[in-house]
Structure P
Amino acid sequence: MTDKEKSPWVILEQEVKYDNSWITVVEYDVLNPKGGKGIYGKVHFKNLAIGIVALDSENNIYLVGQFRFPLDQYSWEIPEGGGPLGIDPLESARRELLEETGLKAEKWEKLLEMHLSNSVSDEFGIIYLATQLSQHQAMPEDTEDLMIRKLSFANAYEMLCRGEITDSLTVAALLRMKLMLTE
């Protein structure tokens, strides 16, 4: 690790400001990289963010629509959810895909790993491609009031380009898939 890659921040004190089953918010009293005093807040996520591009043999994908409380708006997304840190992320992906869409996949491939908002959180996401799909019974959680939409990948990509899809996992997944499908 070079000196540039080492943390230039000095933590003087830290205090947990909020904690629940999903996140912890910590406020740090710090010396910033130039030596000035300040504060920094960090949201620690207690789960991995898991996203799944479910792609059928005709290049259709499945989007999940739901109202997102933090945004106060409706959102179209790939199937996604939280995966406990101690569990194999692929196991969480299989569970989320079945839970939200009723789909099972015979073939799985890791597409991306990413940090979702690294200026304020440590949330880490993994996106999978799921193929060779079969339909089963969906089992959404009580917090989910979902609408499922099967559409061509081209139509989903057009939604992204028109700004109708803004979820970070979905944006990254669709851009990665666009590259894969045009290679």
Structure Q
Amino acid sequence: MAKRILIIQGHPDPDKNHYGHALAEAYAKGAQEAGHEVEWVSVADLEFPILRTDKDFEEGEAPDSIKEVQEKIHTADHLVMFYPLWMGDMPALFKAFLEQTLRPGFAFSYEGANGWPKKLLKNKSARVVITMGMPGFIYRWFYCAHSLKNLKRNILAASGISPVKHTLVGMVEGMSDAKRGKWLNRLEEMGKKGL
């Protein structure tokens, strides 16, 4: 069954020559060839302020650029987020984007039962693709994949998005062309299946 897929490119550099962009393009190619509807958001191309107060997060109004993203998320069945691992975490601009976008009233409501927030983005799934300089298994084992766990559990699942799958692409700086090609093929296959 065809899905409405939203690709969110979280790399803060607008230069499209990063490997994460090639991976996203490969995913989109596979998805479109399989008949899925694909839309894009590039965080580097958006203009939005950084949230600085709890009051702004709780009560402030999202800027127009973020409202457009929220509408794309609202209509999507599946989100695919790409970002590079910087200093063991997601880049600050991508985190600021998530804070602006997945705010109260859109992603969750405080009117849930038994003091728990009500999840407003149910019936959506996601995949998170992280590129990094270290081997993926080191990030998973030694560093406990903490930024990924935070994104999956505290942000996406807390909004109702489930299941959330992930792909860790390690050693990107020293990766051979052959291995890069294998990863691109793998992402294209995921796109075809809408995973």
Structure R
Amino acid sequence: MKSFLKNRVVVFLSLAILLFTIWHFSYYYIINPHTGIDKAISLNLAEISNQLLCWIGYDSVVDYYKTEEYIIVRMQDSWLPGVRIGDPCNGLNLFGLFSVVLIAFPTLVKRKYSINLHKLWFIPLGIVLIHLVNVIRVAVLAIIASYNYEALNFNHDVTFKVITYSFIFLLWYIWTKRYSGFKKIAKKE
């Protein structure tokens, strides 16, 4: 059992590193410079965050700055600048990281196809959920920026990174416990 798990861990880590390297280079050299997906995700993130803010009673607006290539969600009455959404903050890299780990996660030979079918629906669901967490993050940061702009950097750099990455780890945990099939191996041993 120990050698089985040791081999699976080595294969998983090797494959995850390889896939993440491919994803990283693809993102920076193909996807970001040659497609509009980053801009589309940033725009969608800003618009949904703005709708969420309006829904909970805030008078917010979205400002588009095409020359600087970023979008700002801010409160309409506030003189403070609001939350700037650029390509690094739109979550696309998190989508890639989440997907790479699930793709690289080993499957059991006996249940290979059923587990891979689980990946086909779990990865898109996880991406949507990560995007929704990012929507809430932008909305809350816009509220923080309207009341105390100095607190924005700490909450952006620390609080919400911990929350977002914890959520991604929770999704990975759910995947390994419910859909990986490894729980059944442990019960047989």
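What follows draws every value from the coordinates through simple rules; no lab data is involved. Quantities reported herein were computed from a predicted structural model and do not represent experimental measurements. Cβ atoms are built from the backbone, for glycine too; each structure is taken alone.
Given 3.7 as the derived value for distance in nm of label points 7 Å out along Cα→Cβ at positions 13 and 85, which of the supplied structures P, Q, R does it correspond to? Numbers along the way, then the final one.
Working: P: 2.5; Q: 1.8; R: 3.7.
Only structure R yields this read-out.
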The highest value of Kirkwood radius over Cα pairs in Å among the shown structures P, Q, R is in R
Value -22000, calculated as helix-only ellipticity at 222 nm (-39500 (n - 2.57) for each DSSP H run of 4 or more, over all residues; to 500) from one of P, Q, R, is from structure R
